[in-house]
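Next come the structures, one after another.
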Structure I
Amino acid sequence: MEPLFKKKDLIVISLLLIAAALFYVVPKLTRSGGSKAAVIYDGNEIMRIPLDQDGIYTAEGDLKATFEVKEGKIRFIHSLCPDKLCEGFGWISLKGETAVCMPAKLALIIVD
């Protein structure tokens, strides 16, 4: 019976796994230690919240939404929207991560 994988197949699979691991690990190791902020947009920037200051913040787009900052992370904790999907995004903290409340027309984006 012939083996499922040939030696060349195993080498290619190993190289792909190593490359995938590098794409995951290298950005985490090279991430700057600078302070990050969360920017809240309603089409324009309406608020910039430093992530190194724990607290509760409120912004108003078409509807009012409340955010919590804790230990360098931020999340929606309350919105007047009917479906509450934005509250299910959970904590975000990495540059480029986004959480959105469509009914309130508010976007929360992490920046340096």
Structure II
Amino acid sequence: MAIRREPEEDFYRVDIEDARQLIDRGEVDIVDVREPWEYEQGHISNARLVPLNTLLSRPQDFLNRDGILMVCGVGQRSAVAAEMATALGFGRVYNLEGGTTGWIQHGLPVEV
């Protein structure tokens, strides 16, 4: 799949492998938009927990750089967050397709 942008979207959709490469190169700030109980069950290392409703109500408190990887369970809530971030003017916003579930299914590590 790689990194792609749908015509109707301003953010990039990224697969697990490309997300891992962005993370390894230090190119993204990882924002996990799940609920705390989901985050505590396992999250990508260095991901900041900012539940979606919190992020939507106060994005200026949490988004402070370009190069953002939005993560949730499967990629739906994070797509909403990514759309909001691009509406605020951020240009390099990525949505992790498959989310944390896909990350785990690919055998990649999570922290608990």
Structure III
Amino acid sequence: MIILLRQHATPDEIAKVSQDLDGYIKVAVDVRQKILAAGGKRHVDIEQVLLQSGSRQEDLWGGGIDWETKGLDYDSMINIRPSQGNTSREVISSDIRKQMEELIRLYFL
């Protein structure tokens, strides 16, 4: 299940998206619009939900939450963007990481 969040996730929404990968929640964040989509098994599917809601590709970054430990990561195939200076699956920019962390914490933690 993939959900689009513009406000804090409900306990029911968290329970549903954490089932997809046994407690790990994939997320994609739109750092410009300050929205987040979560769930599913592939970041590309989450990314599509955001693109269909009006997000721009260059504003989307992927990562995840280990729901048990509340640990965050910034690793996704959608992050490979040499044209934006990100040549890795990992988000390189500390500024983008900070924005992602703030939004993930706002909507989930």
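Tell me which of I, II, III gives 4.8 when you compute distance in nm of label points 7 Å out along Cα→Cβ at positions 13 and 101.
I
Thinking of I, II, III, which structure, once mean count of other Cβ atoms within 10 Å over residues 69-76 is computed, gives back 15.0?
III
For distance in nm of label points 7 Å out along Cα→Cβ at positions 21 and 77, which of I, II, III scores largest?
Structure I gives the largest value of distance in nm of label points 7 Å out along Cα→Cβ at positions 21 and 77 among I, II, III.
When relative contact order in percent (Cα under 8 Å, 6 or more apart) is compared over structures I, II, III, which one is greatest? Present the calculation step by step, with values, prior to reporting the outcome.
Numbers: I: 22; II: 32; III: 26.
By relative contact order in percent (Cα under 8 Å, 6 or more apart), the leading structure of I, II, III is II.
Quick note: the coordinates plus some simple rules give every number you see, no bench work behind them. Please read these numbers as outputs of a predicted model, since none were measured by experiment. Cβ atoms are built from the backbone, for glycine too; each structure is taken alone.
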